[in-house]
Every structure is written in structure tokens, then in C-alpha cells.
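Before anything else, here is the set of structures, which you'll find just below.
Please treat every number below as a calculation from the coordinates, not as lab data. Bear in mind that the values here come from a model prediction, so they are computed numbers and not experimental data. Cβ atoms are built from the backbone, for glycine too; each structure is taken alone.
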Structure I
Amino acid sequence: MFKKLNLILVIISLLGLLFLSTNIAAEWPRRPITIACFAAAGGGTDLTNRTLAGVMEKYLKVPINVVNMTGAGGAEAVNYVWQQKHDGYTWLGHSEGILLMPLMGAFPHTTKVWESFILCGSPELFSVRSDSPYKTMAEVLEAAKTKEIKVGASIPGAIHHMKLMYLVRVTGLKFKYVPYPGSYPSQVACLAGEVDAVMTSLQEQSELLKAGKLRALAAIEKTALDVPGIGKIPSIVDWVPQFKKIPEIKQMLGFSVPYDVPADVITKIRTAYIYALRSEEVKNFIDKNYLILYGLYGTRAKSFIQKLESIFAWLAWEAGLVKESPEKFDIPKPAF
């Protein structure tokens with residue numbers, strides 16, 4: 001009899017929890033949402049999340065506040081979001097910089113623990129300030145044979161850092177990575193003369209290029225660019241043909257929530273995200289900032305991120321950039 005009573009009480013408790021969870025999801029959101037952005041204000045990650053927040057809050061009818069948390073190379077934001085209640089009220093604004101955090105010992109999980117919404121990305125540029133003695137990429141590459149060229153880029157593990165490491169690995173030249181908490185600070189450092197060059201995205205450099213404060217020497221991509229209002233930017237392949245052999249990686253800008261946020265809440269977030277994708281605000285943001293729209297969510301976002309994670313992880317491990325092996329986290333090795 002006591003066993004039956006205990007069983008009944010367990011069932012009642014489980015039903016109560018299920019009802020409570022369903023009720024919470026049905027009423028969500030009832031208060032403001034926070035996006036903890038792991039990069040500094042003014043960069044691509046920040047601006048992308050602020051644009052999405054501005055549109056999605058109209059649909060969800062609650063404020064969505066973007067808070068920049070750049071500590072520990074962005075790991076502060078990642079761990080903060082993970083440690084909050086997984087109820088859909090705290091999102092992580094990020095780029096591909098999250099991909100190496102487990103291998104760096106900054107976060108214990110791979111991207112499998114996130115439900116991601118990847119809006120867009122932008123081509124990578126190697127640029128110098130307008131009064132730089134380097135007028136072409138050929139001059140930079142020649143100078144790097146005999147002296148150290150300081151290159152500013154955002155947090156370790158972000159695409160700007162990884163593509164710089166590609167150059168170092170392929171050319172064997174003396175490029176010194178100087179990290180900054182975001183793309184905007186690294187560009188300011190270049191303008192101030194703290195570094196010789198900067199590697200950030202076309203989106204992030206566009207206004208400085210138009211104003212003549214920065215000069216793009218090369219697109220760190222496999223093809224050249226022809227940018228309205230800026231002009232033609234040659235591909236790094238023109239000087240470093242080996243770059244074509246490196247697995248292509250793309251910048252990814254968006255946000256994620258823990259995978260175990262209630263399914264109904266994730267559905268509401270997804271619906272608001274799709275609403276944003278169709279908005280004029282997002283369309284104008286993409287066009288104005290020379291971005292490539294991905295609009296990924298669900299299984300497509302997971303596939304995109306995990307392929308990128310695989311490439312980042314194994315390239316970083318083989319280059320000695322991380323302390324943990326991808327095998328420890330069951331990250332498959334790509335076919336290079």
C-alpha cells in the first residue's frame with residue numbers, strides 16, 4: 001500500500017512539474033531579456049545582436065537588453081549565461097569565438113549544449129592605417145621576412161585570430177598577434193599606431209575605409225572583393241597561393257541559448273527570430289554593412305557550427321594554440 005501511495009505521489013509531483021513548466025512557457029516572456037554579448041561594444045558581434053534585439057523585442061513585447069561582458073576573452077559571458085536559470089531570459093551574443101573555449105579550458109562544453117541562431121558573417125580584411133608605410137600586401141609580406149609585424153585582432157579563437165594564424169602557419173612569417181577585447185578596440189589600436197595592421201571584417205572596417213582612415217591591403221578570403229563605395233580588394237591568394245588549400249572558414253554572428261531551455265520557449269524565440277529575418281531593419285543592416293545573410297537556426301545552425309568547430313579545433317590543436325585535444329571532447333577531425 002505504501003509503495004502504491006509513494007508511486008502516486010511521484011506521479012502527481014511529475015505532473016505538477018510538467019504543468020508548471022508548460023505554464024511558464026505559455027506565459028513567457030513576462031520580463032526583460034538580457035543578451036550577454038561576449039565582445040566589446042561597436043564590433044560586429046555587438047552590432048548584430050543589438051540589431052536583432054531591437055526587432056525581436058517588438059515581436060516579444062518585452063525589452064531585450066544587450067550587455068557587453070568581455071572578461072576572460074569572452075568566457076565571462078559564456079559562463080554567466082550557462083550559470084543562469086535556463087528559462088530563456090538570458091541569451092549569449094557571440095561569434096565563432098566560442099568554438100575553442102572548451103579546448104582553452106574556458107568553458108567545459110562544446111557547441112552541442114547550445115541552441116543557436118546565426119544571422120550573418122562578413123569577409124575578412126587585412127588593413128593598415130592611411131599613413132602606414134606599407135602600401136601593398138606585398139610590402140607587408142616582404143617586411144615580415146626580417147621583422148615582426150604587429151597585427152591587432154579581437155579575442156583568441158575568433159575568426160580574426162584564426163585567419164591570422166593561417167597566415168603565420170602557411171607563410172612562416174613574423175606576424176605577432178596582439179589581442180583586444182573586440183574588433184572595434186583592435187581597429188582603434190591600429191589607428192593609434194599601437195599595431196602595424198588590423199584584421200577584422202569588412203562590416204567592421206567599412207566606415208573607416210570609406211573615411212580613408214584605414215586602407216585594405218587584402219581580403220583574407222579565397223576570392224577578391226569588389227565593394228561598392230570602397231573599390232576592389234585583392235585576395236591574399238594573389239601573394240600566398242597556398243591559402244587556397246586551407247579549409248574555408250566563415251565568420252558567424254548571432255546568439256545562442258542553452259539547449260535545455262523549454263521547447264515552447266525556444267519555439268517562441270525562433271518565431272521572433274524569423275520575424276526579424278523578414279524585417280526591413282535587418283535587411284538594411286545586412287546591406288549597409290556588407291554582410292552575408294545566413295539566417296540559420298535549428299538543425300541547419302547546428303550543422304554549420306559543428307563543421308566550423310571541427311575545423312577550428314583541429315587547426316588550433318595542430319598549431320599548438322590550445323591546451324586540450326579535440327579528441328577529449330569527441331570533436332571529429334575534418335578531412336583537410
Structure II
Amino acid sequence: MDNIEDKLELNEDNQPVTKYKSRSIVNKSAKMKKIYDLVEVVAPIDVSIHITGEDGVGKNRLAEYIHNQSKRTGNFVTINPVELNDIIGSLGFNKVFEYFKKAERGTLYITEISSANIKLQEYLVNSIIKVEQELGMYTPRLISSTNRDLTELSRQNKFNQKLRDSFAIIMNIPPLRERKEDIEDLIKIFMRDLGYFGKKAIPLSDEALEILLTYEWPGNVRQLSNTVQHAVTHTLNGIIVPSSLPKDVRRKQGYMEANRSVIDELYKFARGLLESGIHSEQIDPYFEYLKAVEKPLIRAALDLSKNNRSYAADLIRINRNTLHKKLKLYDMDE
């Protein structure tokens with residue numbers, strides 16, 4: 001994972017502008033690498049971009065990253081349609097156009113653009129036309145984002161087609177559950193943002209990391225960030241352990257701990273069988289062990305299926321003939 005290194009450049013007004021010399025990104029997964037490879041191509045050129053993805057995947061971060069990787073010297077200005085919808089009628093077109101002027105030579109980012117009402121969408125389209133006429137080469141780059149399908153909304157006449165067509169590039173950020181290879185690097189970034197890096201880094205126990213890697217993350221990267229913040233304030237002896245994590249994230253912990261307990265008991269049973277087998281050839285440790293493990297599984301499947309053997313076999317992921325043989329083998333064929 002790269003570190004951020006800042007370098008100063010001067011804009012046309014001889015003012016310092018912060019640029020990123022190297023990128024601090026997470027793209028271990030193939031899907032994210034593809035996105036950032038595209039960013040490398042489109043960031044320096046004048047092209048409008050629309051970012052899609054579920055809530056919390058990092059659409060805002062990607063928009064800012066594109067701006068920082070561009071050659072633009074102006075500001076990164078954000079419009080939140082939710083905040084403007086109720087007052088846009090009284091403010092009028094000129095107020096919307098002011099946002100475009102503030103982003104001169106920079107980037108205008110419209111977050112959750114699908115939430116803009118019809119009037120605001122119309123003002124945005126008109127502002128795009130007017131700003132190109134007035135600012136020419138200093139026109140801001142337009143970036144938008146949403147968790148909805150603009151094309152489908154346009155078909156339903158719920159979104160302005162001209163506004164939809166103003167975006168030349170579409171980028172889709174996959175949910176975190178589809179790129180779990182990125183989780184460990186994301187944790188490091190969040191730790192660094194909180195001031196825990198290098199020698200100050202807070203270690204994660206193997207059990208806590210396993211929970212983080214197997215959790216489905218319905219809230220995506222935002223939820224992971226909040227989880228890390230929670231964990232660093234609930235460490236045990238300076239280490240992040242399962243109990244350090246929020247309850248909703250470690251809700252499977254009880255099963256995992258029970259599973260470890262069962263494994264410990266099975267180990268004791270297996271060792272006893274092996275020791276008994278040393279002293280008696282009549283004891284078959286392998287068969288007795290399999291029977292002890294498989295019989296409860298078969299019994300549970302039959303209970304869940306209400307003795308429907310075909311369904312029970314499906315639950316166990318074996319074919320019906322194999323189940324029938326095991327029932328006979330273990331004297332369960334009643």
C-alpha cells in the first residue's frame with residue numbers, strides 16, 4: 001500500500017496547489033484495479049464521469065481522488081441535491097449556477113444525483129450549457145454519483161435524459177463483499193487515518209481478523225471504517241479481539257466459539273480412540289470417529305427434513321444412495 005506524498009505546484013495565479021505524487025489506494029482486488037487503471041487514463045482529460053455503487057462503497061472518495069489526480073487547479077465543489085430540493089424553487093437557477101462558477105478550473109461533484117427533483121435536474125442541465133458558454137476552457141469537470149440506475153430512471157421519465165447523457169464515463173464500484181481481498185489494506189488505511197500506524201499500530205488477533213474477513217459488510221467500506229473506529233477504542237490489553245468489534249459484526253462469534261469448543265472435544269475423543277486402538281485390534285478408530293461425527297449430522301438433517309430422505313441428502317450435500325448406505329451402516333435405518 002502506497003503512502004501519500006504531497007508536493008506543491010503553483011496554479012496560474014501563482015498559488016500553491018496540493019497534488020498527490022503517489023496514490024494511497026486499495027486495489028488488490030481485480031475489480032478495483034480495473035477502476036483505478038481507468039482513473040489513470042481519464043483523470044487528466046476533460047471528460048465527465050458518473051460513479052455508481054451501493055451506499056458506503058466509497059463513491060465520494062473516488063470522486064475526490066479523480067479530482068486530485070487531474071491537472072485541474074480549481075476547487076472540488078460538492079452539490080448535495082437532498083439539501084437543495086426543498087429550497088430550489090425560491091433560490092432559482094442563478095443559485096445553482098453559482099456552484100458551477102465556484103468550481104471554475106476544478107471539479108463540481110453532484111452526490112446522489114438521482115435524488116435531485118425535476119426542477120433541480122433542469123437547472124443542472126441549463127447550468128452545464130451556460131457554464132460552457134461563459135467559462136470555455138475553464139469549465140469545471142462534472143462528476144456525479146448515485147446508488148441507482150440513471151438509465152432505467154430515464155426510461156421511466158424519472159430522470160432528465162439530457163442530464164444522464166452529459167456523463168461520458170460510467171464507473172461502478174463493487175460492494176465490499178465482492179472484493180474482500182481489499183479488507184486488510186483498508187483496515188491499515190483507516191488505522192493510519194486515526195493515527196495508528198507504524199510502531200503505534202494496534203494489532204488484530206487472528207480471530208478478530210477472521211471475523212472481519214468473513215463478514216458480508218452490508219454497509220460496505222463505510223461500515224468497515226466505523227467498525228475500525230469502534231475496535232480501537234475497545235481493545236483488550238492493546239489488541240483488537242472479537243469482543244472489540246461491534247455486536248452486529250461479531251454476531252457469528254458465538255457459533256465460531258462453539259465450533260472451537262466442539263473441535264477441542266472431538267480432539268479428546270479422537271485421541272482416546274487412538275489410544276484404545278493401540279491396546280485392542282477390535283477397535284477401529286477411523287470408523288468410530290466417522291460414526292460419532294456423521295450420525296448427529298444425519299439425525300439433524302432427517303429432523304429438519306421431517307424424515308424426507310431426498311431432502312435430507314440435499315441438506316448434507318450427498319446423494320440419496322450414499323445416505324441410504326450410511327443409515328444402514330450406523331443402524332439408523334428404521
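Have a look at I, II and say which one yields 4.0 for distance in nm of label points 7 Å out along Cα→Cβ at positions 107 and 131, as calculated. All intermediate terms of the calculation are to be shown ahead of the outcome.
Details: I: 4.0; II: 1.3.
The correct label is I.
Which of the displayed structures (I, II) returns the greatest value of relative contact order in percent (Cα under 8 Å, 6 or more apart) on calculation? Walk me through the intermediate numbers first.
Details: I: 24; II: 15.
Structure I gives the largest value of relative contact order in percent (Cα under 8 Å, 6 or more apart) among I, II.
When Kirkwood radius over Cα pairs in Å, for residues 267-322 alone is compared over structures I, II, which one is greatest? Write out the running numbers ahead of the final one.
Details: I: 13.6; II: 12.7.
Largest calculated value belongs to I.
In this comparison of I, II, the computed figure 2.4 for distance in nm of label points 7 Å out along Cα→Cβ at positions 155 and 227 is attributed to I. Computing FRET efficiency 1/(1 + (r/R0)^6) of positions 99 and 187 (r between Cβ atoms, R0 = 30 Å, to 0.05) across structures I, II gives 0.25 for structure II. Which structure, out of I, II, was helix-only ellipticity at 222 nm (-39500 (n - 2.57) for each DSSP H run of 4 or more, over all residues; to 500) derived from, given a value of -13000? The structure behind it is I. Looking across I, II, the calculation of log10 I(q)/I(0) by the Debye sum over Cα atoms at q = 0.06, 0.16 Å⁻¹ that yields -0.24, -1.38 traces back to I.
Give the label, chosen from I, II, of the structure having the highest value of mean count of other Cβ atoms within 10 Å over residues 163-170.
Numbers: I: 18.8; II: 15.5.
By mean count of other Cβ atoms within 10 Å over residues 163-170, the leading structure of I, II is I.
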